[in-house]
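Peer 1: The structures come next, written out as structure tokens.
Every read-out reported here was derived from the displayed coordinates using simple, explicitly stated rules and does not represent laboratory data. Every value quoted in this text rests on a predicted model; they were computed, and no experiment measured them. Cβ atoms are built from the backbone, for glycine too; each structure is taken alone.
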Structure P
């Protein structure tokens with residue numbers, strides 16, 4: 001009885017309340033969002049979002065009461081299932097009929113259509129599974145070595161890349177560049193606390209930065225060069241981001257409508273009718289932050305960003321409280337995943353970042369995204385509830 005009371009007293013109710021607030025904002029924003037390309041009404045989207053919130057919350061509660069140490073073997077089993085599903089999507093793209101695999105959706109083969117459940121995106125679940133696997137690899141590697149050499153650091157890098165590159169390649173070939181960048185953010189964030197020598201990490205960052213800079217410069221020298229690396233719809237997004245006025249294709253038009261929606265909100269927001277008249281595409285999914293800014297203005301958008309800051313702060317707090325390296329690594333991976341996703345999604349709505357298909361965590365409509373994020377929150381709650389406090393901390 002005392003053990004149960006001790007467990008419940010360690011549950012982070014503040015984190016739960018923050019997620020609840022984000023759920024309320026999500027439902028309200030979806031209800032007010034302009035529905036421009038769907039056979040469903042705003043009310044129907046709200047009902048579905050509430051359903052997924054309930055299902056995802058139950059998942060998080062179940063994970064919270066399950067010892068996170070058990071995911072050391074569950075993660076490999078889940079990895080195998082997700083790899084099979086990703087291979088199925090790869091086969092579907094190349095003409096092989098795979099049951100329930102969806103066809104071309106917005107230029108990518110990323111979904112399975114399941115009866116009564118809707119669309120499921122395996123790459124979303126792979127994000128959290130990669131966090132679990134990389135955390136496990138880092139713990140085992142560091143436990144075996146009392147003194148680490150530079151060769152040991154490269155071995156750890158090889159182990160991490162060995163488990164990350166197969167799903168990375170399959171998602172890149174879908175092609176889903178947005179999810180690939182989230183994978184990269186997870187890997188980079190976990191590299192930072194892996195114990196790998198900083199000169200190696202800085203060298204890897206330098207190579208990556210040089211590659212991105214070379215592609216950017218080559219685009220302005222000869223735009224055809226970058227077409228070898230990007231699909232046609234991805235190239236359209238890139239052009240629409242750099243110059244939406246003169247590239248008013250789908251992506252350029254979408255960005256212009258996003259900026260108009262955000263600007264229309266001014267300080268206190270506009271009536272939902274004014275926002276709906278702007279006809280913002282994907283205002284209930286990827287561009288839901290634009291809808292929030294239009295309806296609730298600068299103040300509402302600022303409050304939403306502040307709630308996200310509190311969310312990240314609570315996860316950082318959980319990472320600092322636990323004395324278990326495995327728990328710390330998981331928290332770090334979740335921080336990297338959520339921080340990058342939030343920054344990229346909000347950034348693309350204001351032309352700060354390229355347009356990708358990344359949903360805004362806990363706010364955008366979608367079951368796969370919610371299940372993934374609640375899976376991560378369940379892990380954080382499990383870690384924090386099992387953290388031990390020592391007398392001389």
Structure Q
């Protein structure tokens with residue numbers, strides 16, 4: 001029986017799916033470390049947990065260490081310490097080091113968490129990626145802009161999921177960013193060359209430093225376009241076929257990037273660009289499962305419980321590469337305007353035409369407040385053995401559904 005601790009700060013729905021999958025592995029005894037009091041843990045999850053430990057700050061390595069030691073006293077010595085969120089990877093590495101628990105080490109965790117350091121490591125290894133600079137004052141930023149030109153991308157060095165990420169098209173936009181969040185020595189900003197081309201993901205499993213499985217998905221349009229245009233309803237497509245010539249370059253560059261960063265075991269989520277000339281450039285790497293429903297779609301295209309596969313990988317070192325049987329895609333539904341959802345138009349007609357393809361959906365509800373993130377107010381996921389069928393269904397969804405918003409007085 002393996003004993004593991006899962007750090008799940010706020011038990012949000014996506015995280016709960018991973019925790020529940022881990023808790024239900026027959027040969028695993030699982031404790032959860034969270035800010036949520038025991039009495040507020042969802043009952044359908046609580047009945048599968050062996051133990052619970054509440055902390056005030058789940059990103060504090062010392063509190064993670066103390067919680068893990070506490071759980072060890074309840075359910076036996078914790079042998080694996082895991083978490084699915086990007087922000088947890090460095091604290092988890094520190095805690096593992098302090099406790100002598102195997103897993104990603106601190107240096108590698110910093111390599112995949114600090115985006116400036118990541119690109120320094122990649123460029124030193126000859127892996128193509130965007131030119132970048134960590135800026136600590138406006139003069140640094142202006143000098144970088146002069147050297148690289150516009151547009152630029154501005155982001156925090158340890159961001160996740162395109163949070164606080166902006167496209168800067170000209171000097172005026174750069175000055176506005178500098179005025180809003182002035183970089184300084186103790187709070188630097190990261191400026192990058194704006195990569196042009198088609199954006200994709202490379203989600204892969206590495207065991208013993210060797211890539212043993214990989215998946216690719218297409219962002220349409222790229223996330224930065226989505227951030228700049230709140231009205232765009234966008235899609236992520238996981239094609240069934242991975243031998244498309246468009247993906248040739250990443251087959252070698254993706255694993256090379258992971259080796260350079262020091263990734264030896266686990267699942268990673270990489271974002272990359274195929275430039276207009278066909279060359280590949282790595283954008284970012286995260287040492288955690290993908291968001292934006294991609295983890296669910298990985299299950300749909302392989303006809304497996306991907307949440308279970310990930311937890312078995314990180315807790316039991318067990319992974320059987322699944323066969324890709326389908327294509328799948330998700331359309332993200334976003335309202336035009338702010339306030340609250342007034343109505344959702346076009347659902348009945350789409351249900352008639354493509355309802356048989358839908359495998360998962362969360363439709364916006366009237367009265368629901370506007371979403372704060374780029375995933376929008378809802379989503380629809382579809383699946384079919386033929387990629388073109390899925391691609392066409394996604395087009396019909398983004399063109400056929402309209403989210404009407406109303407301003408709240």
Structure R
């Protein structure tokens with residue numbers, strides 16, 4: 001018995017550690033576009049509209065990636081799909097350095113985004129299934145905190161490269177983002193174990209000659225209400241998350257602070273995010289899930305109100321840290337919660353589909369914020385417009401937790 005427990009702990013530790021490293025690399029890649037924007041704009045002679053399309057291409061790629069990655073995770077295994085996903089985003093991240101035209105730049109960014117999108121539902125499934133249901137939130141939180149840590153790393157790297165030639169320094173960022181995952185792939189092949197829950201589920205399907213599952217199963221009588229509620233919450237929450245990720249530095253300048261202050265705000269935002277993913281992930285295991293969900297959304301609302309009311313730079317940094325803690329940390333909670341919503345045989349597809357719907361909100365959020373700023377609403381208007389989205393998401397998630405508790 002002791003040997004079995006020891007092996008289970010080792011299995012869980014190795015799985016979460018490797019998934020954490022991949023999440024760090026994903027954080028580096030996602031943030032790379034923003035910190036390298038000035039160099040890319042100069043190198044390819046892009047105008048503001050073309051640069052916006054470059055940002056959108058990566059986010060757009062996340063959507064089909066999440067759908068396809070989640071679907072095949074439940075068919076051929078989490079490990080195989082994750083290895084393929086990491087390889088894809090590594091190759092096309094390096095491709096960003098090698099292309100020489102605007103349209104090829106859009107293509108490689110879209111494909112890199114598809115690899116990133118396909119990786120996420122598999123990271124969630126592997127992390128959550130590596131441990132007992134009582135520790136799933138903690139496992140997903142520890143894995144997901146790699147994302148903001150990766151973002152901090154690439155921001156610090158960009159700061160170190162700030163004094164070098166702009167036309168070449170941006171390439172260093174994408175070389176790092178592309179080569180690191182290629183180093184991790186052999187480690188994944190050798191050391192990353194396949195999910196035991198997936199293997200058991202596959203054996204059960206084969207022994208009973210059941211048909212292959214499809215997305216229609218997410219809308220069966222049992223799972224349709226869960227699916228729709230989860231989709232609405234993901235949509236509105238990720239809309240607000242990506243408004244903050246895309247516009248927080250600009251909102252600082254709109255409020256009269258310097259560009260440097262805006263960049264520092266993102267550092268505080270990501271530090272808060274790293275803390276929030278771990279702490280909230282642990283709480284969702286130990287406390288009533290509805291209470292943790294309410295805490296998460298109340299925290300986001302406090303962050304929004306703080307950004308609107310802060311009068312000094314230090315208070316603004318505190319507000320940014322609060323927003324990072326509860327938006328990115330809350331996103332980790334949503335991913336962890338998705339692992340509770342669906343059983344093993346539907347987990348990859350269910351979380352992948354919800355993540356894809358969330359990416360639609362992620363694409364719409366920054367565009368809506370841009371329109372509000374163009375209409376003269378200012379930073380206060382953008383922040384105020386995010387509040388109803390969070391209230392809707394909070395209500396939906398509480399309804400979902402109540403539904404799960406009653407089944």
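Peer 1: As an exercise: helix-only ellipticity at 222 nm (-39500 (n - 2.57) for each DSSP H run of 4 or more, over all residues; to 500), calculated from one structure in P, Q, R, equals -30500. Which structure is it?
Peer 2: The read-out was computed on structure R.
Peer 1: Could I ask something else about it? Tell me which structure, out of P, Q, R, gives 3.2 once distance in nm of label points 7 Å out along Cα→Cβ at positions 128 and 320 is calculated.
Peer 2: R
Peer 1: I would also like to ask the following. State the single structure among P, Q, R that was used to calculate relative contact order in percent (Cα under 8 Å, 6 or more apart), giving 25.
Peer 2: The read-out was computed on structure R.
Peer 1: For FRET efficiency 1/(1 + (r/R0)^6) of positions 312 and 384 (r between Cβ atoms, R0 = 25 Å, to 0.05), which of P, Q, R scores largest?
Peer 2: P
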